[in-house]
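We did not get these values from a lab; they are worked out from the coordinates using the rules stated. No experiment lies behind these values; they were computed from the predicted model shown. Cβ atoms are built from the backbone, for glycine too; each structure is taken alone.
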Structure 1
Amino acid sequence: MSISVAVPCYNGAAYVGAVIESLLDQTHPAGEILVIDDGSTDDSVAIVRRYPVRLIQHAGNKGLAHARNTALAEATGDILIFVDVDALASPQLIATLLSGYDRPEVAGVGGQGIEANIQTLADRWRQAHAVQGHGARARDVEHLFGLCMSYRVAALRQVGGFDPAFRTNAEDVDVGLRLNAAGYCLRYLPQAQVYHQRQDSEESLLRAMSAWYAAGYRAKRLNRARPWTLFAGTLRRLLADPLSDLLLARDARLARLSWRIGWIKLRALNQARQSFS
């Protein structure tokens, strides 16, 4: 199988050089590396041009799903791997993802993000409560996490690629649900890892969680995939996360942040639900 790797990039100058270097240093090299610059206004483009990769530029910012679709349209490989601009690929990432394509019905294989830049309280919260992975064992799942995911190009094109309405969040959930509905399966391999470099303040984390849960509800509602489960899980974690922070981590500040974020999530879900009324 031939391999294309794509890195969507919007104002990623702080990260893009390092992620490209991690992709050039794979035990199983990619046939091509595409960087989709989505209208960056920082030095991203100048940095990308230093490397032997293919740069594709959008005239303006069109959103993450649109950038992924550009990669899908331009990819020449049989398998298209996506790595986020702020996620460093482990050296065995490509080889590990490829090992999951052991059945013809497997349309996608993904891995997990390891939070690797823990500087703030918000970063600690993300590490504890916003894990981008499906646990410690390999299994079939309903969606892959966008920071570390791959697909058969033919299957992704068959379902129409990513929905551009999901500009920043849940495009991975939506396309995963559509692939499952089309009769494919998605495989999760925990040993396929990237190292997430993102840093958050409390306010940026609150915005991110609000946006993610609203978009996640929309993806599940559009695909008739039990959107009520997001409410149930959020209600459970409204109590469970602060208790865990207090009893296990012994961190009252983290517990207060968990309580605050729990209510932010519920508000976002309720607003998303009302938008469908």
Structure 2
Amino acid sequence: MVNPSPIRAVAVTGGKGGVGKTNVSVNLGVAAAEMGKKVMLLDADLGLANIDVVLGLHPEYDLSHVMRGERNLGEILVEGPAGMKVIPGASGVQSLAELSTAEHTGLIRAFSEVAGDTELMIIDTAAGISDTVLSFSRASHEIVVVVCDEPASITDAYAIIKLLHRDYGHQRFRILANMVRSAQEGRELYNKMCRVTDRYLDVTLGFMGAVPFDDSLRKAVRSQRPVVQAFPRSRIAQVFRNLAKKIDTWPQPGGANGQVQFFVERLIKYSSDYGEIVL
């Protein structure tokens, strides 16, 4: 029996709050699930989680119960739109926002227990550049940096790219321009990021795409529904569906890299089955 292919873990980050990371994470996840993918969405904001609010979910348990040893990850999973699995974070629990490195590592490794038939995991990281954000980002196979066309967003996006490159050796990042007025504005924003990183860092940026400013999103948030379902014919919904298709074309994760990674057992087994070098 051929071993299941590795799960693609995608961290959605950006540094600055208010750039739309959660809406991007939610709608990419739902769009992928509607394509038939087995999707897991992790609310990795361990202090001010809000995916349950955005989706109108009312989970009985969350990650705070896992970290206190009261529940395991499988017991806190809830079903979201299109059959997507959601792992709710915790809100208003300061101790969770200040986990140690060992606690982060243990939590990341615990996800192998709920891998199941999951094909894609999207990690909605917290705002800022805390240890939690860095831990979840570096454990992911792909890092999507959400950026808006404003100086603070560009500065913070650069800061998180710099930290992940300098301290953890990450070299490839995918830039998603959000809340832009045109595709051209999105491309120009990506070019701004490239000019800064090309000058100071040895990293590779890829242009994932541009999400337009669309009032449909605000209306969808108010109704606590993903815009791809609330307004499926809107321009922004189509953009999210195209972005979800693009994720599906990215290369499969390779073997283990010696660092803490999500679903590392599947990575090792997959690499071994296909004769790749496992580090």
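Taking relative contact order in percent (Cα under 8 Å, 6 or more apart) as the criterion, the top structure among 1, 2 is 2, with the largest value.
Structures 1, 2 were shown, and mean count of other Cβ atoms within 10 Å over residues 32-39 at 19.8 was computed from 2.
Taking mean count of other Cβ atoms within 10 Å over residues 80-87 for each of 1, 2, which is largest? For this comparison of mean count of other Cβ atoms within 10 Å over residues 80-87, the top structure is 1.
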